[in-house]
1. Can you rank I, II by FRET efficiency 1/(1 + (r/R0)^6) of positions 21 and 165 (r between Cβ atoms, R0 = 30 Å, to 0.05) and just name the one with the largest value?
2. Assuming 17.1 is mean count of other Cβ atoms within 10 Å over residues 117-124 as calculated from a single structure, say which of I, II it is.
3. From I, II, which structure was helix-only ellipticity at 222 nm (-39500 (n - 2.57) for each DSSP H run of 4 or more, over all residues; to 500) = -14500 calculated on?
4. I have 3.9 for distance in nm of label points 7 Å out along Cα→Cβ at positions 37 and 173, calculated from one of the structures I, II. Which structure is it?
5. For FRET efficiency 1/(1 + (r/R0)^6) of positions 109 and 149 (r between Cβ atoms, R0 = 25 Å, to 0.05), which of the structures I, II scores highest?
6. A value of 17 was computed for relative contact order in percent (Cα under 8 Å, 6 or more apart); which of I, II is the source structure?
7. Figure out for me which of the structures I, II the number 16.2 belongs to, where mean count of other Cβ atoms within 10 Å over residues 5-12 was derived from the coordinates.
Structure I
Amino acid sequence: MHPKLEQFIQILETESRADALAFIMDIYQHDGTSFIDVYEHLLTPALNQMVPTDNENIDIWNEHIRTSIVKTIVENSYPYVVQARRERGIDRSETIAILTPPEEFHSVGARMVKDVFTYLGYHSVFVGGNTPLRVLQAGMAGRRIDYVAISISNPYHLISTRDMIRVIREQSPDVKIIVGGNAIQRLGDKVAALEADHVLRNIDELVALAGGHHETGL
């Protein structure tokens, strides 16, 4: 566990966007922590370790507010992503489209994955959450796409993801398909039914996909 995770969660519980952002920016500027370590050991656990109440509506409220704050932090992390890519000094020719399937609105994980692919040297395109299949088809028809990365948080969207993968295969058989997200973690060995080319369960596997290696600063 990151030594500052508990303090970060306490700040998030106050719902202060400014304080949460300032806390992470201070870590970047004074601790020398990489954006990957911030994403993996602070932002992701903060999203996944929310304590439920007895009120589902309050839980959704809390989740939306925290997710919104984390999105702000991710957007403000982009200069550190670009700097890390420049220092790594590797540019790849492949283009990756990152998205979530129809009706999947949890896109902050996909947004963080987009930054990791950018760091690894890919031309990464964040299509966004709740991507209709027809939109993906139009985008793929109009430009070169080498990979499609689909992030799935809700297990209810696994069937629509499987259908999306089938259509991608029919339209563009050379495109490689990557799946990841919390729903994949829960699926276990059954993930093979999606027939994706790559299944990513953590950032280390994502980095390894590009032939790289990430050493955590923890």
Structure II
Amino acid sequence: MEQRKRILVVDDDPKLVDLIRTALERADFSVVTAPNGLQGEKVFRSNPVDLIILDVMMPQRDGFDMLRDVRAISPVPIIMLSALTDTENVVKGLELGADDYITKPFELKEVLARVNAALTRVERLKAPENAARVQTHGDVSLDLDRGTARLRDKQVSLTPIELELLHYMMLHAGRLLERETLLRDVWGYDYFGKTNLVDVAIRRLREKIEADPSNPVYLLTVRGQGYRFAG
């Protein structure tokens, strides 16, 4: 029997935590919780989890600090919770390594959809039938099994979403990839709306695999249309 996926929910609003916990448990997830980043990190280190739902503004230790520390030791998918008007905080969270974000207020079905999409991405990366698990273009190489990319002799660790995004773009090297295409095929979204997920993820990848992120050689912008991996 397959073990249930475990989700860590970190938020200082007990009513919201109870709502999220109930929705996740009804969807057959195992749930652990924490009221702030300090306790959240302790729980994370003592309880292996498959995904973290992490609020931004919390007492004692905020979501950014916890995100930074967790990302330094683990590629576990992290979904940030943010107020609707917190655009700067959303971008900061993504730049620190969050895989996704949900703006408050939200519907619980959206939380479940994002959680399922993130977990599906992780399983897809593990699948042995995933085509071309080692990709090489020029000085950039990617190894799905190791979860790393390499620029010449420099090796970098990637988060799950960065790994899949780079893998997808390298598989389709030379082709124009619109933002909507990337959101659908990499993030697993059916509804796109207004989001800067793709732009921030591309920027983070450039910082990791481009010799000069300001003048990219591989991850190219096609103005007004999307992106292309130079192949």
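Rule-based calculations on the coordinates, nothing more; no lab input. Note that this is a predicted model, so its numbers are computed, not measured. Cβ atoms are built from the backbone, for glycine too; each structure is taken alone.
1. Max of FRET efficiency 1/(1 + (r/R0)^6) of positions 21 and 165 (r between Cβ atoms, R0 = 30 Å, to 0.05): II.
2. Working: I: 21.8; II: 17.1.
Going through each structure in turn, the value belongs to II.
3. Structure I accounts for this read-out.
4. Of the options listed, only II reproduces it.
5. Working: I: 1.00; II: 0.15.
Comparing I, II by FRET efficiency 1/(1 + (r/R0)^6) of positions 109 and 149 (r between Cβ atoms, R0 = 25 Å, to 0.05), the maximum is at I.
6. Source structure: I.
7. Label of the source structure: I.
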